[in-house]
1. Identify the structure, out of I, II, from whose coordinates semi-axes √(5λ) of the Cα gyration tensor in Å was calculated to give 33, 25, 18.
2. Hey, helix-only ellipticity at 222 nm (-39500 (n - 2.57) for each DSSP H run of 4 or more, over all residues; to 500) derived from one of I, II reads -24000; which structure?
3. So if we calculate distance in nm of label points 7 Å out along Cα→Cβ at positions 9 and 33 for every structure here (I, II), which label has the highest result?
Structure I
Amino acid sequence: MISVLVIMGPTASGKSRLAVDVAQRLNGEIVSADAFAIYRGMDIGTDKPSAEVRRRVPHHLLDILDPTEPFSAGDFVDAADAAIEDILGRGRLPVIVGGTHFYIRSLLLGLFPAPPQDPKIRALLEREWDEDPQATFRRLEAFDPDAANLIGPSDRQRILRALEVQDVSGEPISAHWNRHQEGPRYNALLTAPQRQRPDLYAKIDSRVDEMFAGGLVDEVSRILESGIPAGAHSLKAIGYREVVAMLSGLIQYTEAVERTKRSSRKLAKRQLTWLRREREGQIHWVPPAGEGGADTVYNLWAEFLGSTVENGTSTLKDQQPIVNLEGDT
């Protein structure tokens, strides 16, 4: 079974920087597991790595779609599988990095066999959402609090799918998730940078301030001027939706900033909840980058490969033949 390294964690925890440091140490390439970094033109609000970083460490699944194009967990699995095969074919290590944990679960365990879509039910749900999104989300909360907590109140696509599944099957989508027993698709080492909650929230606030100071409003303006509708799913991402509301005259600049901070902190809480309930395997919490995180992950990876070879589940020489001890690629 193919072995991959996974770096997950809440927003602003330092996943991306840690991944770059680790990829350089282990001759790796990064596969992004971010539901919004796939979109071209959405750079500041998704905190994409700079061009210089991407020259040093190749990144996959960034800037692959226009903001109007749909992208599902199934699409992610297909694209990530192809990227992993490509990376391994060049003798390098796939490093899966991102905060869209449902994507990572789907990649590692496969997608559960959900009921088929029902166009009539979906049309009713879409009208319900258009009339009152908050009431629609509260319905999901009442019937399936576990799914609601993990999805969040603004992810229209996943909220409507969860309600569609429960209306078609008569049971919550979380029950389907919990029954899903497909075997692992990859042999994965799961890691996450660990920060205390006050430190994490301070990092979130600082990042939001940097996003707005760095041109987020101009970025959203360009997206809208290009013809992307304000209601596009891509513009429901945190930061983007607040700026859309500001540009529409619904809120002021300072309120957009504060709402973005609050939404980001709530997202971080949901992500941490997801990680506490992780079913893909043991998560190794490591120091952030700059505090020994890369060294810790490097050592964990060496131990992980050693154990998989002993158990007969992986062949190191067939997968990652080059391990760069010097820290550059």
Structure II
Amino acid sequence: MIGIIVLIVLPVFLVIGAGYAATRSGLFSSAAVDGLMVFTQSFAIPCLLFRALVDLDLGAVFNPGLLASFYVGALTCFALGTLGARLVFKRRPGEAVAVGFSALFSNSVLLGLPIMQHAYGPGALDPSFAIISIHAPVCYFVGISVMEFARADGRGFLPTLQAVARAMFRSGLMVGLALGFVVNLSGLGLPGPVRAGLDMMADAALPAALFGLGGVMTRYAIHANLGESTMIAVLSLGLHPAIAYTLSHLVFGLPMEFVRAAVVTAAMAPGVNTYVFASLYNRAQGQAASSIVLCTGLLVVTAAFWLKVLGGAG
């Protein structure tokens, strides 16, 4: 069983490792990494999300139990991460919120989708897309709200919220999600050539993004913030999926495909958006970067554990 699980998870990390090695060795330049991440984040992944939402049966996958299972865990980890940074590591209020955000924002797209696809096939992704469709808005709204209440040198809650909302809805990811909802609800079909071009872009999204993520990871180090990074790892890779499993499987009794989506998405390492959020406020960037590196490295073991749990749960 363990060998099968490792074979499921390992291809994702081999692609990440290839990007890391190519960038570290100089075969793939830092500028090329930036260009690849712009392509994936602004074009290919929005096409992937758009296609997913166009094809999604919204009534079937937007299950309150599914969303509660994931987001109750996420908010619990955010609260515990913020309190831990403040009380245990003695961080200032704004820094503590940025640390907590690292425990809130899972890498649901670049890691969650490939692992779900390798483990259960492309047909298992619909419930994951239901979680992802509101992931960024929910997490940013929570993080911004708490940050503005916590820090003493802010420019005010409403101006900051308006600025970040404008930035969010100018991003390719949010545009792809919004257009996908519009086309889905309108019942309009996509012409054949448009669909073929969309499929080409969407199919390139995940492997290119994983390779680029490996390149991005060469810029981060974990040794300076190991204590807080370890706390984030325990929350993100352990507590969040444990809560998602307990609620989805034992409390709500959801179908197995919903349990898998909730747990696997919850079990992912912090995403690059945690570093973006920390940089937005100039708070705890080192801790955010360190947590990305440590948690992504540990994920090959923890993801195998949760896939084994899910195999037994069926």
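1. Answer by label: I.
2. Attributed to the structure labelled II.
3. On the way: I: 1.4; II: 2.4.
With respect to distance in nm of label points 7 Å out along Cα→Cβ at positions 9 and 33, the highest-scoring structure among I, II is II.
Every number here is computed from the coordinates shown, using simple stated rules; none is lab data. In this text the structure is predicted, and so the values were computed from the model without any measurement. Cβ atoms are built from the backbone, for glycine too; each structure is taken alone.
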